[in-house]
1. Identify the structure, out of I, II, III, from whose coordinates helix-only ellipticity at 222 nm (-39500 (n - 2.57) for each DSSP H run of 4 or more, over all residues; to 500) was calculated to give -8500.
2. Assuming 2.9 is distance in nm of label points 7 Å out along Cα→Cβ at positions 69 and 165 as calculated from a single structure, say which of I, II, III it is.
3. For FRET efficiency 1/(1 + (r/R0)^6) of positions 29 and 133 (r between Cβ atoms, R0 = 35 Å, to 0.05), which of the structures I, II, III scores highest?
4. Going by Rg/Rh (Cα atoms, Kirkwood Rh), which of structures I, II, III comes out largest?
Structure I
């Protein structure tokens, strides 16, 4: 509903400030905003706010958050002109850049992030060295991280120089620093990592730090993948 981040919302619930149909809510309480009366500090919450959808080209050296206790730049610094409170969908780590969706549509955000929906995310990655054929096969079939094996990925070499090369990655999950860690497992460090596409929606020619509204056709495409 655009009230707070997920972490802050959990704190508010634990403090006993939320009720559902007159009963104090706890973590795990189920509620349907279209049927149940959800109140915060005694005030009824409504879902009348217009849903908005934006794409931001997140620069490197920016935190994918609306605030940062360390005082680093955040994506909020680039959202001037957006009146609604929007939240980033998923994360790009501090040293990564590229396409980030921001919205106040919680259902869409949850669908994009949930591994069961298998929404493909496409990245362009500059690495040190050139991937050997056996390394490519390992990356495509899955790499063991955190005691689990990553889901199969699409990995395609694009171009190379004497010392470095560019690779396209398509992954369907979002483990922390996943692509960087996968490449480290096969002996390559990342020089640059940029997300350029989520499902069939392209970031386009946005300059770093710039944003645009998503087109209706782009929103419909994502919704059709998630909800149908």
Structure II
């Protein structure tokens, strides 16, 4: 029995060492990827390019209710973290281990902005590390309002629409600041899975996703229960 516990002890130590070595390699590879992207095009240059795009919408012209909806459904701790949310990452790690794959990413809005600016949609630990480093750097140099504005202008809403202006005009033939709450909560749910929740043929899935957005806004005190119930019954 003693020899078994001794073996188990050494096995645990070996597993820890392997995980540590693996983690160090992933971090170093992620750092290299980040550096290569930044050397190719610095963050400030990349952001300037985004802001110079046609139909770029400034923070003041994005409905506050859309901002609230976006934060509620995508990153409710947005105003508390510095680009990376450790709580969300730990929760995602547990989920990923349980499924033995990258099911949940734990990405903040800032990380999603970083991904849209520099990285592919491929799910990998190396890309996640590079994304996290980029997000941290963005948070150091830009305000929360800047980040929300940039994110809203680069995120994909499906049907070929990138950015809130194109999505708003394409789906509703309205400028962002003309959207009503029903339209806003619809749009806020799309980036999670644009092809699934496409509004070109409004399905039960898109309505279900909208209701998730509404419920999240109630949960984080951006909507009252009465407003939510009225909105869900909106015809």
Structure III
């Protein structure tokens, strides 16, 4: 059979937008704040005047008007989708999705229902956050999953991570943070061997995902895997190959 083909690259060159908070945290490759993390163009918009602390109370979060304004700026610049630069942005997912003309994916937590669907009913998903107390049952509910499928852990007490990310010291010891992330992940699966996959809620953790996977032998998901899924849908082009 002979096939005729016409090349299509609808939206292939258009960027994705990323909402970021006013923070002073180093952004190595692997974090959404570093544009080299992605194999596609991205542009940024700061949600002025909003901190991560205002997103911890999932029942009464702050900053919605600022989020809407920043997201509308990105949409006005022609982005194909909008990503969140903090896992706790899940608190505004449904409101933003209702008012924006493009897909909105505020948090890596949105992947939890899909990950759960790939696992057996007894399996758990380990969620590694910057702070164990920062992610609540309400954050999980907003992501579309109940906390009986999830085991939460945090980077609490990790000295290098705390200095760089929590205290915003401006100095990042990547090797030390990698060791801390691996130790936290190993401890999580040792305490809960039913954990069959890991998800990184904190956007500062993906640079260490490969090391974490090697240490735990579990699938590891994060904001970059969510971004890849979004980009695959909104930046389609024809397949290239032979037949």
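1. III
2. III
3. Once FRET efficiency 1/(1 + (r/R0)^6) of positions 29 and 133 (r between Cβ atoms, R0 = 35 Å, to 0.05) is tallied for I, II, III, the winner is II.
4. Result for Rg/Rh (Cα atoms, Kirkwood Rh) over I, II, III: largest is II.
A short reminder: the numbers here are calculations on the coordinates, not readings from a lab. Just so we're clear, the structure is a prediction, and the values are computed from it rather than from any experiment. Cβ atoms are built from the backbone, for glycine too; each structure is taken alone.
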